[in-house]
1. So distance in nm of label points 7 Å out along Cα→Cβ at positions 143 and 199, computed for just one structure, reads 2.7; which one of I, II is that?
2. Taking distance in nm of label points 7 Å out along Cα→Cβ at positions 215 and 231 as the criterion, which structure among I, II has the greatest value?
3. Here helix-only ellipticity at 222 nm (-39500 (n - 2.57) for each DSSP H run of 4 or more, over all residues; to 500) was calculated and came to -2500; which of the structures I, II was it taken from?
4. Work out the source of 1.0 here, i.e. which of I, II gives that when distance in nm of label points 7 Å out along Cα→Cβ at positions 63 and 79 is computed.
Structure I
Amino acid sequence: MGWAGDARLAAGPEAVRYLEAAFTPGAQLGTVYDDPTTPVVVTGIEEVATLRVPSGRLVVDAPWHDDETWKYRRGLETSPPRELAVRIPPGTHRVELAWTAGPYEFFGEHCDGVERAATRLRVSDQPVCRWEAGLGVDDDVDRLQPGDRPRFHSDSNVGCFADAGAWTALSAPFRAYADGAPVRRPTEQLAEGYERVSDESRQADLVTFPAESGGTVWLGRTATGDVAVIVVTSGLPGAEA
């Protein structure tokens with residue numbers, strides 16, 4: 001008998017369709033806004049970076065929150081990040097980005113409509129048999145209302161995957177502000193909107209990704225319940241259903 005999971009966390013039909021199509025080149029995710037005759041198609045998958053998670057504990061959150069920076073500047077303890085309740089195998093995992101295209105015209109000018117569909121952490125190559133919302137360690141499934149989907153929020157439209165055991169060191173470059181303005185960060189620039197910070201003492205990483213106002217975290221589980229992928233979606237059609 002396969003793994004069943006908690007029905008309250010299961011993704012709805014529209015979300016499942018979106019999640020299964022988002023990383024399938026050639027799949028249609030929808031149509032161009034205000035033009036139902038032009039499809040939005042997945043054009044490719046890009047490996048942005050690798051992420052080391054030696055603790056097996058994963059943070060999926062904004063790398064900083066504006067209302068926390070004053071605490072950091074004064075040397076006060078900041079709030080803990082949104083760590084997932086699920087554990088993943090310690091090791092190095094791939095961060096991948098799905099691209100879509102939906103061409104359109106704007107005031108007579110042709111636009112290719114290239115966009116990001118979603119970002120995922122590839123934990124294994126095993127097939128996904130079930131999608132569910134990813135709870136944080138402080139989330140209580142018994143308090144979820146029908147249709148609720150736990151998510152993280154981001155004031156600056158940035159999210160990240162990070163090793164929870166090294167969070168303090170990994171997130172520090174993003175929380176270092178001078179007179180309220182961001183200072184130059186000692187981060188590795190990856191694809192546009194993606195950065196990586198490494199803590200070599202712990203062999204751990206943090207990788208950022210674009211996340212409009214934050215995002216919903218989805219777990220793709222195998223038939224035995226193991227987590228194969230962790231996908232973040234932000235305000236995309238069907239993804240929040």
Structure II
Amino acid sequence: MIEIREVTKKFQDKKIYVTALKHVSFKINKGEVVGLLGENGAGKTTLLRTIATLLTPTDGKVTVADYDTVKNPDHIKKKIGVLFGGETGLYDRLTARENLEFFATLYGLSKHETKVRIDELAKMFGMRDYLDRKVGGFSKGMRQKVAIARTIIHNPDIILFDEPTTGLDITSSNVFRQLVHQLKREGKTIIFSSHIMEEVTMLCDTVAMMHKGELVHHGSLESLYEEEGSKDLNYIFMSKLVRGNEYVS
């Protein structure tokens with residue numbers, strides 16, 4: 001479904017080059033839920049943006065559903081839903097409903113499909129009470145729920161979440177986790193970055209650990225637990241960072 005091959009990404013800051021990704025390679029299967037772990041600056045968001053066709057690799061190649069992210073970005077954009085951290089992509093002067101209607105139109109949904117989908121998502125995320133209020137006055141948690149709904153309004157096959165539960169209370173975070181379980185049952189492929197280890201252990205089939213732009217581990221949680229002799233993911237993660245990149249694909 002998604003294949004990342006020897007991907008390197010460099011950014012230029014004046015005369016200095018900063019390497020955000022260093023020869024990253026791994027595959028993600030259809031219907032898999034992957035937890036992307038790493039400290040701030042590890043390269044997680046850069047990797048997600050590259051998969052989403054928003055960044056072009058300096059070297060290497062990414063394919064999504066057999067499409068090259070550089071040669072066929074339009075085909076890929078139709079198949080994915082993306083939410084990056086605090087970038088909700090919402091318009092403050094529009095209501096939550098109007099925002100969702102706008103993005104549904106961009107993805108080619110009919111008026112009937114849009115209405116049905118918005119009703120489903122409003123019920124799922126408990127947004128009915130403020131669906132027709134302008135987003136500009138929303139709390140961070142309310143905005144995040146609308147943003148998650150925007151991400152999946154078109155029922156994409158592949159979903160990329162960057163810190164999706166940021167700003168959500170306990171109840172809303174549980175709703176998100178139930179959503180991921182539902183999407184997995186529907187055969188969706190999901191990659192999400194998180195600093196909440198409990199969330200990763202509850203939701204993910206596999207984990208990809210990043211450190212200073214390099215992949216230090218990719219594999220199933222069970223194989224990771226067996227390899228490390230522990231089921232404490234936080235301990236394992238910190239241990240991997242100390243040891244650095246000993247991962248072999």
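1. I
2. Going through I, II one by one, distance in nm of label points 7 Å out along Cα→Cβ at positions 215 and 231 is largest in II.
3. Derived from I, not from the others.
4. II
Laboratory data are not the source of any read-out in this text; all were calculated from the coordinates shown. For clarity, every value in this text was computed on a predicted model and none was experimentally measured. Cβ atoms are built from the backbone, for glycine too; each structure is taken alone.
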